[in-house]
Structure P
Amino acid sequence: MSDRELILSRVRAALADVPAGEPDTWLLEADPDPVPASYVRRRVMEAEQLVELFASRCADYRANVTRCADDPEAIRSAVAAACSRHGAWALVAPATLDSAWKPDGLLFESDDPPLAVEQLDRCDGILTGCAVAIALTGTIVLDGGAGQGRRALTLVPDLHICVVRGDQLVAGVPDAFALLDGALRAGRPLTFISGPSATSDIELRRVEGVHGPRRLEVIVAA
C-alpha cells in the first residue's frame, strides 16, 4: 500500500460514522451553535484608533513604523527615508506596484518576468503594498493582489518595505477574512506578517531572518 492509499484509507475510516446526507460544509442556519458564540466577529473602531493600535502592535513585533499622509509625495518621502536608514538603493518591486510610490534616485527592478531566487537574494530589499492590515494583532496580510506580487518577493530579500493604506486597516482577524474572501475563493496564497521573520531555539535565543525578511519597515499612509 502506498503512502497515498494509506492516508486515504485512514480518512475513509474516520468518516465511516458520518450520517448519510450530512452536508459537506457547515452552515449556521442548518446547525446552530448550541451555546451562542461569545467572541466578537466584527469590531467597530474609529479610523485614528485603528492606526494608533496597528502602529503600536507592529512596533511591539520590532517592525519600524512610519506614519505619513495618504498621498504619493508623502509615501515617496517615507520610502526614501526607510531606504536611507538601511543603506538600500536597489529594490525589487512587483510589476503592479503604484509607480508614484517610487522615489527618484533609487533603482527599481520589476519582477516581470519573474526574477530568479539568486537575483532576489542580491537585491537590497522589496517594496510592496498589502491586501489588509489587522490592528489588534499588528499583522499585515498579502494575498498576491495588485502591488504585492508573488510570495517569493517577500520571503527572500532581507528588507521588506510595506505600504499600508488607511482604508486597508481593520480591527480584528474576522474582519480581515471577510475582506479576503475573494482571494480565498480564487485560490491565491495568503501571507500573514507580524513583524520581521524570527524564531528561537530550545534555549529561547531569538534569531531573525530565518523564514523571511530580517528587517521590516511599515509605512502607514492615513
Structure Q
Amino acid sequence: MIRVAVAGAAGRMGEAVVAAVEGADDLRLTGRADPSLGTTLADVLGDADVVVDFTQPDTALENALACVAAGVHVVIGTTGFDVEPLREIGPRPPANVFIAPNFAISAVLMMRFAAEASRHMAKAEIIELHHDRKLDAPSGTAARTAELMQGDVPIHSVRLPGLVAHQEVILGDVGQTLTIRQDSLTRESFMPGVLLAVRRVGELDSSPVIGLEHLLF
C-alpha cells in the first residue's frame, strides 16, 4: 500500500487526485495540504510515501525540495517553475522527483506524434488553449512539445472560460498540412497518468524525470 498526500488538495486538480487515490485499491490517502484547508505540506509529509503536487509555480519548487529532504517521493503536475535546483541535488537524492507537463496519455501520444511528424514537414506552429485560471503561458505541454520537435516552433496561447486543456499542432509543407489535436474534456482524463506516476516514482533510476513518456514507452 502506497501512502499518498496531496498538495493543493482543494484545487480542481487536487480534488480530482484525492478522489482518484481514494478509489485505488493499492493507494491510501494520508493527507491533504492546502491553505484553504488550514494544512501545510509539513503537516502531511510525515505520513506519506509520495506527495502529489498540484499547487502554484511559486510554491512547487519549494515543496519538491522539502519532500526530497524528508525522503518522500514527489509527483508534480505544476508547471512554470525552474527545475534546475532539482537537478543540482545530485545523482543519489534521498527521494525521487517526477514531473509531467501533462498527465493525459492522449497528450503524451500527441507530443510523440508531433515530434515524429516534424521530421518530415517543413514548418509547424502550436496553439494551446486552457481555462482562464491557468497562470503560465505557454503551457508546460506546449513548451515540451516544441522542445521535442525539430525546428523553431512558435506557440500561441489562448485563455478562456469553458476550456479545460487543449492543444493543436499544425504542420505545413508544400501543398499540404497536418493537424494533430488533443482535448482533455474533464480533469479525470489526467488521473490514470497521475496514478501511474505515483506507483512508479519510487522505482526511478534517476531524478528528476520529466515527461510521462518515460513511463509509457
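Every read-out reported here was derived from the displayed coordinates using simple, explicitly stated rules and does not represent laboratory data. Here the structure is a predicted model, which is why all the values come from computation and not from measurement. Cβ atoms are built from the backbone, for glycine too; each structure is taken alone.
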Mean projected area of the Cα convex hull in nm² computed as 17.6: which structure among P, Q?
P
Work out the source of 23.5 here, i.e. which of P, Q gives that when mean count of other Cβ atoms within 10 Å over residues 50-57 is computed.
Q
With distance in nm of label points 7 Å out along Cα→Cβ at positions 74 and 202 coming out at 1.9, pick the structure among P, Q it was computed from.
Q
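Taking 24 as the value of relative contact order in percent (Cα under 8 Å, 6 or more apart) derived from one of the structures shown (P, Q), identify that structure.
Derived from P, not from the others.
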